[in-house]
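Read through the structures below before going on.
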Structure I
Amino acid sequence: MGRIFSGIQPTGNFHLGNYLGAIRNWVRMQDSYENFICIVDLHAMTTRPTPQTLQTHIKEAAATLLASGIDPEKTDLFIQSAVPAHCELAWILSCLTSLGWLNRMTQFKEKAGKQREQANLGLYSYPVLQAADILIYKATHVPVGEDQKQHLELVRDIAGTFNRQYEVDYFEFPEPIILKTAARIMSLRDGSSKMSKSDPSDYSRIHLMDDPETITLKIRKAKTDPEPIAGNPKAMENRPEALNLLGIYAALSDQSLEEVCLAFEGSTFAPFKEKLTAQIIMVIEPIRQRMISFLKDPEILENILKKGSEKARDLASQNLSEIQNIIGFLKT
């Protein structure tokens with residue numbers, strides 16, 4: 001059985017795109033791999049959250065994962081900052097990582113934008129800590145989306161540099177898992193942009209904590225076009241908002257986009273939106289209710305995270321000790 005590492009930022013307001021793009025797939029992989037899921041609060045520090053906000057978002061992230069089906073008996077769910085080995089390995093790896101590699105990271109360029117000189121060092125060196133997150137557990141596989149492929153390639157480059165530098169075959173070269181069932185969910189207001197919590201319009205996304213009435217209103221207002229639904233996706237390739245709604249329905253009902261187009265061929269979007277709304281509520285409402293239950297009893301969350309962090313800390317400490325021996329640290 002391979003070992004998977006996945007990380008999720010505690011930034012609050014998880015939405016349908018997060019669920020269909022990542023979380024649901026993590027749930028489905030629990031029986032096939034040894035799973036480590038990390039709430040990456042150290043990475044979240046790059047956005048400079050207040051202490052209260054950070055704590056709240058960590059609990060929300062844990063509640064979201066558990067409510068969505070992550071089973072702490074099958075998956076080690078833990079908090080990044082509770083495992084000090086992440087930071088120590090990040091420093092070791094940063095001494096083996098060239099500036100040229102980091103300068104090519106497109107995600108930093110996108111997030112820093114025109115304020116590159118004012119961006120914090122954590123945002124720039126983010127990929128090195130991400131490499132440490134994965135390598136400290138000697139993960140064999142990492143589920144990634146298209147926007148994370150470059151980061152995993154860097155992880156493999158760093159692992160190879162370490163192995164060559166110290167003439168060892170210590171680190172695995174983690175393989176990407178590109179999940180065919182991972183859905184790329186776009187904004188309800190703009191079919192060319194991903195659904196995002198940073199979008200100023202709350203009507204651009206479905207939050208996992210939205211109640212049925214809110215979901216109904218958001219889907220009713222979701223952008224479409226006056227044309228009927230075509231019998232195949234290719235005939236709708238210039239209709240991004242329409243394809244997005246059909247894709248959401250397909251993902252939630254575990255059907256292909258082709259099957260959904262065929263099923264609704266000739267229909268206008270008014271009756272389709274009613275079906276879509278019912279499908280979203282059927283999937284999201286049980287998750288929302290479980291999230292509410294977890295958040296009302298934070299002691300359960302804290303106990304699960306404490307147990308998971310202890311397990312992660314044991315494995316990470318063991319591996320870090322081996323790494324320290326390899327690079328020549330003197331144990332005192």
Structure II
Amino acid sequence: MQRYTVLSMGEPAGTSPEIITRTLRGLVRDPEAAVIVTGDDGIFRRLASDIDLPLPFTFYAESHDELSKAEEEGERLIFYRSSSIDLRSFSYGAVSAQTGKASYEALHCAVDIIQNGLGHSLVTSPISSTALSMAGYREQSLFELLGLFASASWTMNMIEAGKMNIFGLTHRRSLRSAVEAVTRENLISALIRIDSLRVSPYFDGSKPIAVASLNPMRADGTWTGDEEEKVIIPAIETLRALGAPVIGPIPSDSVYERAVSGEFSSVLTMTAGEGFAAAAAAPGRAVMLTWGLPFMRVGVMGDAGLPLAGKGIASIEKMQAALSEVLRLRDVSLMA
């Protein structure tokens with residue numbers, strides 16, 4: 001039986017429905033592609049009509065029993081109805097409580113399909129934190145929702161961009177809050193997690209884990225702040241004493257240049273924004289992986305694309321990158 005990738009719809013008022021449709025149309029004749037999309041089929045049908053984009057799906061399911069039967073019969077591009085949006089009040093580019101509820105339910109359904117053995121891996125489309133807030137949900141990021149739905153005891157996001165694997169000490173926090181989170185305890189905890197992942201065949205365990213600095217370095221080789229001496233270096237020394245191959249801190253103006261060449265198994269950056277900037281400048285197309293889940297998750301990088309929604313002009317490169325990564329890794333056990 002095929003190993004199915006489950007793809008959550010993301011924010012329906014954004015470009016994800018178009019990007020998903022156009023990407024899957026390119027996979028219609030690919031025997032290796034087996035995808036289940038969760039979301040509101042009404043949105044996809046309306047989009048198909050509005051921009052003259054035929055849908056690629058060969059089967060529509062509304063229950064696990066229907067989905068199981070479709071998989072047994074070899075259907076490869078399946079749409080699973082997980083929500084319903086009132087199209088009379090829907091507008092492209094305009095998030096609302098109902099679009100937030102729909103994206104929440106699409107992701108929850110996608111995880112449930114995998115947990116029930118009907119899917120193998122997950123690709124997530126961008127969502128809107130504003131829409132989730134309007135719908136009344138406390139969790140307002142994919143990172144939080146994945147941990148909730150999968151009942152994961154811990155999770156860590158990692159940006160993959162070419163030969164770079166970049167972890168952030170914090171996720172979706174203000175710069176001030178992120179800097180305040182640079183503590184010895186937090187660094188040691190993060191580095192222990194990252195070191196534990198080296199048993200996965202995904203990483204080259206022969207290469208060290210690099211730690212980026214928080215502060216720039218002066219011309220005389222001293223730091224412009226005291227976090228390196230008081231926090232970062234002691235944390236690195238603790239990991240080294242435990243046998244972990246951790247090096248640093250390395251100034252940000254050189255750590256990513258070295259990482260691009262494949263010098264490190266991974267890089268831990270103090271602020272997630274710095275990691276995103278490095279990935280955007282790196283050769284190749286970046287994706288987001290989440291570790292600590294009981295299944296593989298690859299996230300499409302970027303925002304919901306609200307200004308471009310419903311216009312038929314959205315780029316599909318990032319979605320193609322995410323699906324390509326799932327296909328590349330689907331036969332490798334990444335669980336550490």
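Tabulated data for the structure shown
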quantity: Cα extents along the principal axes in Å, for residues 161-216 alone from the coordinates reads 35, 25, 22; which among I, II; calculated: II
quantity: Per FRET efficiency 1/(1 + (r/R0)^6) of positions 289 and 321 (r between Cβ atoms, R0 = 30 Å, to 0.05), the highest-valued of structures I, II; calculated: II
quantity: Structure from which 24.2 was derived, mean count of other Cβ atoms within 10 Å over residues 97-104, options I, II; calculated: II
quantity: helix-only ellipticity at 222 nm (-39500 (n - 2.57) for each DSSP H run of 4 or more, over all residues; to 500) derived as -11000 - corresponding label from I, II; calculated: II
quantity: Of the structures I, II, the one that 0.05 was derived from, the read-out being FRET efficiency 1/(1 + (r/R0)^6) of positions 57 and 193 (r between Cβ atoms, R0 = 25 Å, to 0.05); calculated: II
quantity: Top of I, II by mean count of other Cβ atoms within 10 Å over residues 129-136, largest first; calculated: I
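Since every read-out is calculated from the coordinates, none of them should be taken as a lab result. Quick caveat, the model's predicted, so the values are computed rather than measured. Cβ atoms are built from the backbone, for glycine too; each structure is taken alone.
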